[in-house]
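What follows draws every value from the coordinates through simple rules; no lab data is involved. A quick note: this is a predicted structure, and the numbers were derived from the prediction, not measured. Cβ atoms are built from the backbone, for glycine too; each structure is taken alone.
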Structure P
Amino acid sequence: MLKKVDTSQLRVGMYIHDLNAGWMEHPFARNRFLIGSEEEIRKIHQAGIRQVVIDASRGLDVQHAPTLAEAQAATEAELVELASSVPAPVQRVSLSAELQRAATVRSQAAGLVRSVMQDARLGRAVQVEQVGAVVENITASILRNPGALVGLLRIKKADDYTFLHSVAVCTLLVAFCRSRGMDAETTYQAGLGGLLHDTGKALVPDHVLNKPGRLTDEEFDIIKRHPRDGYDILRKSPEIGPIPLDITLHHHERCDGSGYPERQAGEQISELAQMAAIVDVYDALTSDRCYHKGMPAADALRKIFEWSKFHFNPKLAQEFIRCVGIYPVGTLVLLESGRLGVVTEPHETKLLEPKINVFFHTGRKAYITPIAIDLARPFGKGGADRIVSHESPAKWNVDPMRFLQIAE
């Protein structure tokens, strides 16, 4: 039986089924193992891991701990309550109208980040004017329709991850700032920070940055230098202000003090750096990397929600979930009718009833003629169905992103 337990309850002889942490956030070669020593428990605590999943059938039990299913159901109920009456971002144009422009912005931004990284390796200063123009283009796309660029940035190849991750963090951080009503200049500065936050990775050797297996302790120490290295690189450009510098230096800090490079905690971490930390982890979780397969966005949001008890500011984590929606654009969902669809737009007030494009029938295990459905509408008016769950595209061997736009 799988159970969710606090790491304070761990004992030698328990079987870890899931460390409940990102691949880069723990020092173990495997996610599943039998605890054989107090040293292993100490390492789990040192990694900042606060909850794990144990398999009571393969090791010692914790009698009154909730089962994994019970813990997941409790999280789901909290998220449903969070999403029940939240206004969605205003969209000035439709998703289909913005997709082509968003694709151009994505390509230009990724190319710029690649150039910034190359310049940093050669010791050249960042060209702030060029970076600022890209941030303005990203912001304009977000204002027209936030789902288009956010959705497209879900698609990353492992070898482009470093560049597109920076574009995604910028995009999500701009959207996050907009959803919180922040002023235009602060939003712009946060966008600069998002686009430049990983500049220090230019100094990380490629064999470490793109290593397909687990990093050694020495290699992980090299990776952990990138916030400080990026900060030092950006300081050489006097046009770069305190907000981008702060985001670059502190986007790996955690509210419980378990982050790096300065082990800041709580209010020591600025609000924008806390926001950047949430966005950075969300995009990393949902992206395919050389060492792991990205998880569905809806699952990543649930991880963010769980970890907000320790690592993130709970209020900001909830506001981020409201910003991107319980079912973000591009999410594959299973409907009560047995059909699969991809989320294309959140409802204005009901985040549990988005607009979707339906394209597959699970009962027939076959594609169907794609059709747009507004789940908030009643029967006979393009609605009358309900989301049962979010699904992994790999489970059904489908690519939902192909159906973000369908012929009308």
Structure Q
Amino acid sequence: MKNEKELNINSNYPSVSDLRTRARKKVPRFAFEYLDGGCNEDVNLHKNTKEIRDVELLPYYLSKHVGSSMKTKLFGHTYDAPFGIAPVGLQGLMWPNAPEILAKAAFEHNIPFVLSTVTTSSIERISEITEGKAWFQLYHPTENSLRDDILKRAAVAECPVLVILCDVPTFGFRPRDIRNGLAMPPKMSVKNLLQVLGKPEWALKTLIHGQPSFETLKPYMAKNLDLKQLGKFMDQTFSGRLNEAKIKPIRDLWKGKLVLKGVTNEADVEKAINLGLDGVIVSNHGGRQLDAGESSIKPLTRIAKAYGDKLTVMMDSGLRSGPDIARTMASGADFTFLGRSFMYGVSALGSKGGDHTISLLKKELQQVMEQICCAEVKDFSNHLIQTDKK
């Protein structure tokens, strides 16, 4: 890993929107819609980004300015930028070998990569790629023995931060996935197979890297499960609803930093503090779980103001650009994460997609900082234009 990774941006794709357009052309429809969609009518999916972009920043043009630094200290490590790659399930379905591509790019750029329990690479493989720098997100298992074994593997892999997920007590109602057969249990229809034939590069790379599977969970699964049996395994293995009684033993067992992801209200943050957690990620799962809920930026603003001095407050959901990162940091976040943006990047540009997307976001964010005369990430709040509330 270099101290300062060179920024490599493909000039044909100078925005995340361009990457999304390209990705849509390269990925089978069922896989792209799994990545791109929200739940129900997609209200919160779109509201997430819109309401982040309602935040306005104040520039100071005549102030003395000698340069801007994106370096951000988080949990004892200094990262090169205040954003990381959020956990995303089934990454290899959307683009073959995606988690390895993104983990490698994150490591080289010195930003955090968060591995999901239900993505398509193992804890051990991602730890090898990142030299033990990757974070791990835990879906809470039903059986304590399984929980303890996964935690042991994450500790052996030297994961510095464990993220526990609280916003999936039930699977979101996602009409596209139901139509495409990607609900649990999933199924591969003739329509889906025809979509695959129309995306030859995706099909070839899937053939090379193999059919995507839940690599971290393989030791606990019977071999050669059909799709119906896989769906049953997932339902029986994971207990979505988290509570204090389930978090406490994890806090006792896990010696590293512990973060709760999916928080959207003050009451849950207070419980996290009382349980001794080190941070929270304010998130509504990218608008994929509760269409009738708030956008991510609204609770972030309240939570950061009330609890920012008691634990680390981070946010994901809705961020799509460097200016979005700046707006979120100005609203009180200590750090941010993006999920879809990186998956668009790797789906659009393959093995170069992670490097390109990180470089693009760094370039955009650096420009904002220079433009508003913000020397360090911690100074973003000085540039927030407060909206009067009547």
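If you work out Cα Rg over 2.2 N^0.38 Å, for residues 15-110 alone for P, Q, which one comes out largest?
Greatest value across P, Q: structure P.
For Cα Rg over 2.2 N^0.38 Å, the calculated result is 0.95, so let me know which of P, Q that is.
Going through each structure in turn, the value belongs to Q.
A value of 0.45 was computed for FRET efficiency 1/(1 + (r/R0)^6) of positions 327 and 351 (r between Cβ atoms, R0 = 30 Å, to 0.05); which of P, Q is the source structure?
Q
Please compute relative contact order in percent (Cα under 8 Å, 6 or more apart) for structures P, Q and give me the label with the greatest value.
Q
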